[in-house]
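What follows draws every value from the coordinates through simple rules; no lab data is involved. Predicted model only: the values in this text are computed from it and were never measured.
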Structure P
Amino acid sequence: MTIALTVNGQSRTVEAPPAATLLDVLRNQLGLMGTRYGCGLEQCGCCMVLVDGEPAYACTREAGSVAGRAVTTVEGLGTAERPHPVQQAFLDEQAGQCGYCLSGIVMSTKALLDRNPDPSRAEIVAALDKHLCRCGAHQRILRAVERAATALRGGRPA
């Protein structure tokens, strides 16, 4: 099946079997390795991407379901030279240890801050509840989200 979609701002067309997941297409056909395979059951959040700005699990979502839609992966946020403020906040807070879960967490953080530039700690926790981090970096992750929110507000405190 032919699927036309927008990935990280670029129009793309891929050929994929009907049962192919979005994760398969992103990694194996488009070479976007930032989105990770974790559990394959929507329980760890490693595969989280944005579909039309909303967090979506790529591990179980059929690729055909995103035809005509905009998909954003962690590669679409910033570069090593010019990281997105969310990415920079995670770097500044050293919010990752092994880093396996971080691309999904970063994408959920971006979606949260796009819809709510001044989230409470409880709102941050709720937005990231879908994600598992086995390294124990939870407090640093929460601080990184708060730092990113401040940066995106132009450095103004809440």
Structure Q
Amino acid sequence: MQNQRKNRRYALINGVHIGEGTRVFDQVNLFRCKVGRNSKVDSFVYIEEGVVIGDNCKIRPFVFIPTGVTIEDNVFIGPNVTFTNDKHPRAQGEWKLLPTTVKKGASIGANSVIVPGVTIGEEAMVGAGSVVTKDVPNKTLVAGNPARVIRRIGIDFR
């Protein structure tokens, strides 16, 4: 009996479409979402209903992705990243879902928080520990709390 408990996988995967070649590890909660092909969803990830994740994405451990988030192809989400979907959350009563989009090729560093209603542009990078409160332009590096533009990616300012 003890051996069975030790080797048991704990995960809740309900009504999920998982693309060919995608790897999903133990200790996840995926509910009525879609994960594209050749992606990786690490342990301790929680993805809510209606979330769409594209092809070739990497979702590292301890990431929370709520309803209203769309992640396009080739996106990297670092460990402990938290997305939110309501600017004024309450335990009871009305709430307003604000959609969030992460465009193709973007990367979000560890421990970042993405507030609802923003778009992170194509090939943009969010520095570790950032709090993204506004849209991030394509090919731009942002960092800080609140996240501010550091530089355009691919442009040398020296």
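Some values worked out for this structure:
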item	result
Relative contact order in percent (Cα under 8 Å, 6 or more apart) from the coordinates reads 12; which among P, Q	Q
Rg and Dmax of the Cα atoms in Å from the coordinates reads 16.4, 64; which among P, Q	Q
Value -8500, calculated as helix-only ellipticity at 222 nm (-39500 (n - 2.57) for each DSSP H run of 4 or more, over all residues; to 500), assigned to which of P, Q	P
